[in-house]
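As structure tokens, here come the structures.
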Structure 1
Amino acid sequence: MKKTILALALMISSLAFAQTGVIKGVVLDKQSESPLEGATIELLNVDVATGVITDFDGRFTLKDVPIGRQSIRISYLGYENSYVPNIEVTTGKDVQLNITLTESFNTLTEVVVTSNSNLDKPKNKMATVSARQFGIEEVGRFSGGRGDIGRLAANFAGVSAPDDSRNDIIIRGNSPTGLLWRIEGIPVPNPNHYSSAGTTGGPVSALNPNMLKNSDFITSAFPAEYGNAIGGVFDIGLRNGNTDDYEFAAQVGAFSGVEATAEGPLGDKGSFLVAGRYSLVGLIGSAGAGTSANPNYGDFSFNLNFGKGKLGSLSLFGIGGTSDIEFLGDNIEADDLFAAEDEDAYVESGFGVIGVKHTIPFGKKSYLRTVAGFSTSSSKYTADRYFEKDTPQETLLLYTKDDEKENRLTFSTLFNSKINNKITFRTGLQYENLALDYSNQDREEQPDLDGDGFSDLVTLIEMDESLALYQPFAQGQFRLSKKLTLNAGLHGLYSDLNKQFVMEPRAGLSFEANDKHRFSLGYGLHSQNNPTPILFLNEDTNGTPVQSNRDLEFVRSAHLVFGYDVKLGDKWRAKLEAYYQDIDNVPVDRFASSYSTLTEGADFGFSTDAIDLVNNGTATNQGVELTLEKFFSQDYYVLLTSSFYQSKYTGSDGIERNSPFNNGQVVNLLGGKEWAVGKSKKNKFFADTRITYSGGRYYTPIDLEASRNMGYEVLFDDLAYSQQYDSYFRWDVKLGLKINSKSKKQSHQFYVDMQNVTNKSNIFSRRYNRLSNNIDREDQIGFFPDFGYRFQF
């Protein structure tokens, strides 16, 4: 009897402390986004068949799921089945999935099970070509990524980012200023720490990857709902918190900083998710990468989902971040990437967005989604320069002062209706009001009119302006046959600044020849408003400041893309895309010169002498991209992306030149594997690696003699972008361990990410050194170890 009781007690104990997790989520119709009640969720590859049915809201919960990589199959009568592989189940956090099913083209025919990789196709059903979905797991998995989604994008075909100091995203030879950032359906300013007005990148991202859900990255011919961009789109979504249980996480990383996350239920079927981060280097006083100065940055994010009621669903979201750094000349090393030994420079920046999103269904096939938001971006830069430093004549003067602030009010509404299983229609309107407060004073390249022996401090920009942009659109998806799908639409762009209005056709055609081969063709006409630091630049006319660029027309770009996707085997796929981009209406100088606004973004700021421009410039980008990918399965993944392209522009002198973003070729090779360790084989040791090769950037040579005579850097304008830096090479290796608790809802993860393990000296720039009167070569970051620890409970 005692033995029986003891055996029962041991069995109950083993069950109570079994290493299991939870998979939960929602199943929606892909076209109408309405919940599918009664869909079947099956857990595959287990000894005992396990399955659940979705409820009225399309929600499901699979409990007691074994720890490790799991797969599920989702089926629903009249819909194509979906298969979601390699779901990482841990003890520390419930897995939450958003799953969409496509209604069968002919509901009377047999439904075919499709192998859904979840990442080879975008979330946006209207995107046909040059689009990819990415998830939070990828952001944390890839070596060298620093938990930064901007750096994640650098691994995809068509993207070049050979700059260790910033996460600027250069798509197919376009300036990084051509990128559109969207969060929860509304455009936002640069979401990076230490950002500048009009730019789209920075040293550190203010977007916490642990807040994100699967989102889209689009590099060309994007659907009609996206506008005011010619390069690409980063369409970011925030995930909801856990609706059933409270969960917490604590994390520390060299780049991401110290972080805490909390989530849980809120009201009836609602949830909250909040996260805060602060720079580790700012706390411990250690210098950041590329500089001896100590960067301080922090951000806070939240997403409050109030659930679904009679009037629809409502959520409130927001992100806020601040950053500052001081470059003091006495503490600066000679090879500092951002500062000089004869200057004290002070940098401050801020980013914020807050919005409310409301979705109301109309029947089971239509919905109206409205998002209203406010965003802000600010940047301050002050430089005090020492003249005749360390001599009795030492003089400290304010040399540069730059103060930028942009406030943006946005209203976006979208109506989506699934007419039937073959036609889906979507239309909407986006309104933006941009208020700009910008001032710039500088002594660089200025005369000494007051005779004090120093160049005068001149006000180059002084503005307090606003403009409104209106963007209506309409688009439809037409399933012409089971194999042929057409996405087509129109996008409009209107500016009240100079009363411009353009209509842009967009179209994409996809042909599924069979289960293995898919062909696609995309075309789009895309326009973009000129960067506001150029648009509102002042020209001194008889002592009166005049904004001579105010009436510049939109830059216009025509995209043409052909794509071919092939499934090479189980979980293997290859993708080939060829593209041509023709750009016109580009602002250039009225007189003969090499300047074009498409070269802006190659440095940290915008030109301050680009005045009285005209829309006479042109440019072309063309290339071929190849992706070979094995999605994570059998405990490993492989990703090879390669881009071979040409990026050329023509200024007002009529000479076709290389753009500063014409690297020529970019190749990325990534791979990773997991090994089960421990007695229970529920813990994982993992290794990831990344090798990147890129052609060097083109640059304009320095006129050394003229620079010595003038005391500042002077370039050979007639030789603009005629010389090329050496090629870029970097190898990163990441090692780590994932540990699942045996008895509690807890998990741990440790990693060390060794970046640039070969310590390759990649060139950053060639600059005129005003102290030595020579041209110095400045290299990028050498070997740098990143590390991190994450605790979920």
Structure 2
Amino acid sequence: MHGRVPEDLAVVVDAAGAIMVWSDGARRLLGYEPAELVGRAVTDLLAAGLPESTRRQVEEGRRWVGEVALRHRDGDRIVVRVQGTPLLDAEGRRLWLVTGTAPVYPPVRTERGHAPLWDLALGQLPVPVAVYDRDARLVGANDIMSEVMGRSEEEMKGLTLWEMEPSPPFDTYDRLQREVLRTGEMIFHEQYATAPGEVRPHAWSMFLSPLKDGTGTVQGMSATVFDTTEQSWARRRLAVINEASLRIGSTLDVHRTAEEMAEVAVTAGFADFVTVDLLESVLRGDEPWPLPPDTPVTLRRAAQQSVLEGCPESVVDVGGTVHYPVGTLPLRTLAAARGARHRPGDPELLEWLKASPARAETVTRHMIHSVMMVPLRARGVTLGLVHFLRHRTPDSFSEDDLLLAEDIVARAAVSVDNARRFTRERRTALALQRSLLPERLPDLAALDIAYRYLPTGAGADIGGDWFDVIPLSGTRVALVVGDVVGHGIHASATMGRLRTAVRTLADVDLAPDELLTQLDDLVIRLDREEGPEVRGEETSGQVGATCLYAVYDPVSRRCTMARAGHPPPALVTPDGGVRFLDLPAGPPLGLGGLPFEASEVRLEENSLLALYTDGLIEASGHDVEVGIALLRQALSNPADGLEETCEQVLRTLLTGRPADDDVVLMLARTAVLDAGKVRTWQLPPDPAAVARARKMAGEQLAQWGLTEAEFATELIVSELVTNALRYGGAPIELRLIRDTTLICEVSDGSSTAPHLRRARVFDEGGRGLLLVAQLAERWGSRQTATGKTIWAEQPLPAGA
């Protein structure tokens, strides 16, 4: 701002630029005592360079008048208008007397003893006015124009603008003047620039008007200039608010929202350096608590932006912590819950700066002259603190600037709080979803498996994609991949219920198509139980999902699959061929009334199955056909290991962009159980087959070196074969499998499921299955195409 210049302001500077005399008015203006400055270079007082015209006049030794930016003793920046008068000392060396200027009005020509009012009006008009002849040479200028140009009227008379100031933008002004003289039409021109006699840039509105005589001939032109800096700032403030509305809150990321606020304030020219510090709880997504005024507060730097590259003004890096002790200015600002503006000379700010040598040093080095602190608050709770600083912009922050800063911060606070709440909800949903997914895959002899699960990017809630690997009886394995409609906690909860249901139905050993039918009924019941008032607005339709269920048998190498509206799996044969299995599509779960069909395919050893959700093939905005083609390309030359192949597929389809939906990819390489570990016998429907079956089982266990399990196995075989002969029918088959456990299976032609019950004292039956259940670690039954199979598993003897 302009300083009020004391009447007796006077400074004498010698030829070397050292201060010789320091008056009492200078002391009152800048706060320095004479003993502090006499003998020091006068340039130490400058807060900015001299205007070009002033510098040139000083070099030429001519009297000059102009604005000078000076630094107060407390660090403030003060702009004053002074005049310099050249003097000579006793030895003929040049001295300079710098004094405050008083308004000087142009000489008044008298007519009959009275000054014409027209001359008085032009001379004392409070806006710069100049008159030029037909050659665009200055005829006359009022005092305000002389101050703006930094030259007296006599110095400028007879010169064109380009001759006065041979530098831009005066080339433009000169061209516009000549165009007015040539066309006789007025021109309005706006320019934001620093005048030769000023040290600060201003917004100028210029009216260049032709001067015509009675015949209409152009005899010259006038230039009237208005300082519209305040109006320009008002427009810029509106532009800043509009920019803030458009740019802040484009994402639901707390850090990015803070960065957007800092970028808006700096790129709009409102501040030269901006920092945004947030509470740790806000960055984590937790609910912030009210800040007690008598407790220190620690914030974390979330964003900062500067007009200087690299933010050299900062003493804390992004991600670093900022500690506000009790009684400090920032903590008092947070407690007051309203913004405040300060200058480096303010006692409160001085105390805060002195507490940190790094802060004090950066304020001095970068000549920071104006500071605003504005609390970031939403819903009545403090989220953080924003600092606005100026060092390149000469004007200090005004009260209007503070109101604008509070408006920007208030808008940003809503977006930050929305992002915080989203972060919390997403973290909760992600934790829920991960807790419902398998933590680690089981060790399997039938399959080698690798997977990738990628929750959706930060722009949306996580989805309800899931996968599972379920060991079944007879060394078989079930592979499941599914996708629940919708996003967020509701989708994750629904996914957990469906995954649990699939595991329960898999334990019953249902065929894939039957399992999907049961799952379809469950989804319909869930939709009826919840209803729209439970689902709320986060889902646009009924509960629904897609699912693919596959069962692989390493003994027969058969894989039975069924799908409910899910993308088909890809199969990579050992020779490198890639094809997508043509399975009946089936309706998505939740529609009801439509059947599901299962398909069976025989897989060669070392075949590779790829199961996935639609988020993979639709990632990065791909069409489904394009995604399928990219997946085929990625699988056509798989890496040596499954983990590396997973990474190769993701690199090919995601192309470095975050997915718009959850992505699940599961790769399964098939193995075949060694024929030496499986033994099968066909049994006749004859009671004598029981003893034969026990004998064959005992002999096989002896070959495998499992004689310790012979007694229990013979009892299990005896009971299961007897049960098949009594309640089942031909064909009857006995199979022993040695894997990580010893498995005994008896199949028959009846579909009647076994029933475990406790026999009473005089009952003749009912003890067989109870005995099997006590001897085996697990037992159960499953339906087959020709009947059923009852199985029992025993742990292998120690050291087997």
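Bear in mind that the values in this text are calculations on the coordinates, not laboratory data. Keep in mind the model is a prediction, meaning the values are calculated, not measured. Cβ atoms are built from the backbone, for glycine too; each structure is taken alone.
Here helix-only ellipticity at 222 nm (-39500 (n - 2.57) for each DSSP H run of 4 or more, over all residues; to 500) was calculated and came to -1500; which of the structures 1, 2 was it taken from?
Details: 1: -1500; 2: -10500.
Among 1, 2, the structure yielding -1500 for helix-only ellipticity at 222 nm (-39500 (n - 2.57) for each DSSP H run of 4 or more, over all residues; to 500) is 1.
With respect to percent of Cα pairs over 34 Å apart, for residues 361-640 alone, the largest value across structures 1, 2 is given by 1. Each of structures 1, 2 was scored by distance in nm of label points 7 Å out along Cα→Cβ at positions 57 and 649; the highest score is held by 2. So Rg and Dmax of the Cα atoms in Å, for residues 281-496 alone, computed for just one structure, reads 24.9, 84; which one of 1, 2 is that? It must be structure 2, since only it matches. When relative contact order in percent (Cα under 8 Å, 6 or more apart) is computed for each of 1, 2, which one produces 10? The value was obtained from structure 1. Set 1, 2, criterion mean projected area of the Cα convex hull in nm²: the highest-scoring structure is 2.
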